[in-house]
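J.: The structures come next, written out as structure tokens.
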Structure I
Amino acid sequence: MQFGIDISPAGEWGDPRSLAGLAALAERSGWDGVFVEDYVFHPSGLDTYDPWVALAAIALATERIRIGTMVTPLPARAPWQVASQAVTVDHLSGGRLILGVGSGDPDSLDVRGLGAPAALRTRAEMLDEGLGLIDGLWCGEPVTHRGRHYRLDGVRLTPRPLQRPRIPIWIGGQLTRRGPRERALRHDGACLYRVKPPAWEDLTPEEVATLAGAAPDGFEIAVGGRERRDDEAAEREYVSALADAGATWWHEYLPPAAPLEQARRHIAAGPLR
């Protein structure tokens, strides 16, 4: 089991310099990954900074930990730009990037506020088409594409990612829906939730075991993404059960409204190993 901390490029300590400092602290304190939320317009109206600039700063401030987005709403972004941003951070980090993607929350300002398609089926189509484009662009060969939602005409993205065969792609979404589950199994990992935030229900070890049983070798299953609960003994027991069921990552979330010193103390205390 590896342990990730999820933070936001938003709020009083969400600027790239502050996040880089927290990521360096996380690396020193035994965490295995630092992942950032991807918003242009934060749902709480907080000051919000570009996640890819933040990841670039984090890459330069760390040496060991994995870094990535958790998650990028791909239908609300240009896939070719995400492909290029990911390659840049992959090179900056020496091949430590993970790209987490999902279809996006239809109620978020990044979707609703920009007039992006809100229909679930349309966003799912855009997500799959965009993922295909990213995969093609990362191959370093010219890409011509005439799809339902995107068009490219002989464009070639270089350099290629450092990681082979590609930067790992983790798929977010609701575990209880067939589409996100099947999409995750076609890629490199799952960071699925059970009930749409801000409501929360933990995945059960049985659900993790079912997903792990259908997954190919090397598939990553990231569980969590919520704040640590007060009963630490119960949390350790739950995380241990997830590991036994086949989960490979446990993620904890630090809300951007938390005071900076509280965030530092939590990160410095290390993960629930």
Structure II
Amino acid sequence: MVDDARRTAPLLAAVKGAVKAGDIVLDIGTGTGLLAVAAAKAGASRVLAVDCDAEALDSARASAEKASVDDVITFVEALSFDTKLKRRADVVLCETVGSFAFDENILATLSDAKRRLLKSGGLIVPVTLELWGSPISRLPKTKPPSDTGRTKREDMLSAPSRLAGIDFSKFIPPELHMKPQCKCTSKGTVLGIAVWPKVTWFGKETTDASPLKTPTHWGQGILPIEPREVKAGERISFELVIRPHPDDPKRMTERLWRWS
């Protein structure tokens, strides 16, 4: 992910634009500490970088020391749900965006952070997150357990359709229940639905993982579905639910889909 310029470059630019001198910043899912270091360099007075992966935090600490900002950043091995702040953050950074956009529990994570950890009027990066998709006539090879692959333009049976979108400065729902419609541009057999994220990090800094754009590390999420013959101009509809998994709602996400 760090080597994905289409994700990393606009994200770093967004952090530079969002963080002001003296800000308190909370970086949720800090990973290698890329955003925490960027926030410190942007002038944050304090950065709390949270992650439940101890190995990732070791790498993040090394990055902070190398950048000479380790005195500004506090690394915490925990889930953000279990984190408390003496003073609420001015900016919350959260890059837990997956190929299905909302599949890394970002809704529950940011809803909780906004309610408990972000000051009133504070900023969340990303600003908006959208899920886009298209029916496809061929199922690409996917990577387990992420169910992601690379959809080709010629396998798309419709133009990209916006399935859902969230503005994190407004109400953040606990789950998404979508019933989108797509207008087929050619005849064929629908074998699945390809979906992908489009993110506005901050300002004009965006990343779009569409099969029609330059590839990103995300690829596309692939949802196999019962085969259905379609004609050019035909409208089709399906249901898709993305929500916290009942077995582990803080760490896992459940995806359900079917023809509607």
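J.: Match the computed value -5500 of helix-only ellipticity at 222 nm (-39500 (n - 2.57) for each DSSP H run of 4 or more, over all residues; to 500) to one of the structures I, II, and report its label.
T.: Values: I: -11500; II: -5500.
Only one of I, II returns -5500 for helix-only ellipticity at 222 nm (-39500 (n - 2.57) for each DSSP H run of 4 or more, over all residues; to 500), namely II.
J.: For distance in nm of label points 7 Å out along Cα→Cβ at positions 182 and 198, which of the structures I, II scores highest? Spell out each step's value before the answer.
T.: Values: I: 3.4; II: 1.5.
Ranking I, II on distance in nm of label points 7 Å out along Cα→Cβ at positions 182 and 198, first place is I.
J.: Same structure again: One of I, II was used to compute mean count of other Cβ atoms within 10 Å over residues 214-221, and the result was 19.4. Which label is that?
T.: Working: I: 13.9; II: 19.4.
Structure II accounts for this read-out.
J.: Turning to a different aspect of this structure: I, II: which one has distance in nm of label points 7 Å out along Cα→Cβ at positions 6 and 246, as calculated, at 2.1? Walk me through the intermediate numbers first.
T.: Numbers: I: 2.1; II: 3.8.
It traces back to I.
J.: Hey, another quick one. Given 20.0 as the derived value for mean count of other Cβ atoms within 10 Å over residues 22-29, which of the supplied structures I, II does it correspond to?
T.: Working: I: 20.0; II: 23.8.
Working through the options, I get structure I.
Each reported figure results from applying straightforward, stated rules to the coordinates on display, with no laboratory input. Not measured: the values here are computed from a predicted model. Cβ atoms are built from the backbone, for glycine too; each structure is taken alone.
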